[in-house]
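Taken together, the values in this text are just the output of simple stated rules run on the coordinates, not laboratory data. Fair warning: this is a prediction, and the values are worked out from it, not measured in the lab. Cβ atoms are built from the backbone, for glycine too; each structure is taken alone.
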Structure P
Amino acid sequence: MGLFSRKKKLDEGLAKTRKGFFAGILDMLNAGEIDDHMYEDLEEQLILADTGADEAVRLVEELRSRVRKDHIKTASDALAALKDIITGELVADAPMDMSGKPAVILMIGVNGVGKTTSIAKLAKLYKDQGKRVMLAAGDTFRAAAAEQLCIWADRVDVPVVRHSEGADPAAVVFDAVQSAAARGYDIVICDTAGRLHNKQNLMNELGKISRSVHKACETASVETLLVLDAITGQNAINQASQFISAAGATGIVLTKLDGTAKGGAVISVKQKLGLPVRFVGVGEGVDDLMEFSPHDFADALFAEN
């Protein structure tokens, strides 16, 4: 997908958020004056857009400081400053580690967040970049989970390693990584069972799966991506902390961004969880998962309708 196409899809995916709460921010900052009333309205709009109260307060205080420091006089210039602040908030500290041979991505998260479909979309994204991609059907608990993954794999034309229902998920991932290493595949993307955050025994299983990667291949690298549903916003963020500690999550995949007017949740993910957003889902099509760009996100969020 070209740069223009990616930006267009992101712009379309954020339409509900932009036309909802952020429309008020745009109107206010494009036409209003810089005063205490503006800051109060901005804070309220950010909270309504699901950035979270603490994050909204912090962003507004940072904007106040920037306005004073840079002697900003107009609300439209304050808007540009806010976009710059949000972009800076979302920049990842480091890129994903895809240096392994193979590079392994574990996908974790509760049921219903779009994890399996995101795996297929991610496989398609990397395949379009010329990578050889293999999937691992590590969700051996949910009935027909492997079948669902295989259907998606057929659509994007990538192989799947699977075992029988009820098999050890760590063994599935072990075999997939060994197979990928032997056959020269670049990337292995692993499904896992959707786990409730309060099921400690299942959470412990995630750690076992992660450890199995290096047992299978010493040259493998591992990224563990936590899939969150943008529609549930702050609730998803609050639920995520135990996943992070149990599985050593390294990044976030935020799905269904096109289905909510509260896309502001993206802004608070990195601050609250300490993890960067790596990918966002902006539609139901197989090409509708994209690498997250803080600059493009801020541009799309504040674009004129």
Structure Q
Amino acid sequence: MLKQVFVALLIVFSVSVFAQERPAAYALTGESNLWNKKINDTACVFADIAYLREQPNLKGAILDSLSAGTRVVIKSEAYNNTLIKDFYAPWHKVEYTIGKQKRSGFIWLGLLALGTNQDKEGKLWMYGFNKYLNRSNDEAHLSLCEIKILDPALQVAGRTSILVTRGEQTYTEGKILSNMGLTGLQAIYRIGFFGEACGVSTDHHYLGWTGKEFINLPGKTNVSDAGVVYHEEKLLFPSEHGLAPSLIIKDITDGEVIDPDQQKLTYKESKKRVKYIWDGKIASEIVEMK
């Protein structure tokens, strides 16, 4: 009888210890992030090589390694927000296939692509963060965002990096556009980081693709603060404005409420037009003498 009581107490103690240790090993992360991944979402590995681990931390044993473009399926909530490559991201348990075998393990979210797009030729366009460059700045982080194109065999066909100022944007989206009338380009990749709160900007980055390399193009930013002031930029390419085939136009409008106490708000606006000349290799701003 005494032995049975001892065994029962041991089981209760073990369950209690496990219940206390599990949250420490698998601390749920409630913070939002730009990946916005939910259970059963599909994601793509962005890093050239990503390690899958037995536990959601860097001490977990390595189970497998996956290369860029490999698809994984999210199978858990976010755990253990971890600082790697100078930025924080959580871990998720994922399912993936090696050969014909389904496997599972934990991956740090920062190794997955922020966004992916596939073109008609089967090439995979993708982008993700490489690292933060000034994490000490609490208001905005200057991030190195890398862009890759993988051919149908998942070999890298092209890559480049851009600097992205991160504030409190809530989601991101990439889109493959035509060359928009710019000679020498096969396509344009537009990457957007969207702000939904007052004072948080929405930024669009444009990258031209020649078939061999990326070329940076002018971008645009829009932001509004409580409807009192706003800054709006509109970018027009040759196929949109119908003017000179080498001309890129950016129309900028700044508005400010004249009297915020009025029921119907009226804005004082200032407008500016910036022009860029495209020579097939670079877009240069045209400086007009006044």
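helix-only ellipticity at 222 nm (-39500 (n - 2.57) for each DSSP H run of 4 or more, over all residues; to 500) was computed and gave -17000; which structure, P, Q, did it come from? The structure behind it is P. Which one of P, Q has Cα extents along the principal axes in Å, as calculated from the coordinates, equal to 99, 57, 30? Only structure Q yields this read-out. Tell me which of P, Q gives 3.1 when you compute distance in nm of label points 7 Å out along Cα→Cβ at positions 154 and 282. Label of the source structure: P. When relative contact order in percent (Cα under 8 Å, 6 or more apart) is calculated for each of the structures P, Q, the largest result comes from P. Looking at distance in nm of label points 7 Å out along Cα→Cβ at positions 162 and 218 for structures P, Q, the greatest value goes to P.
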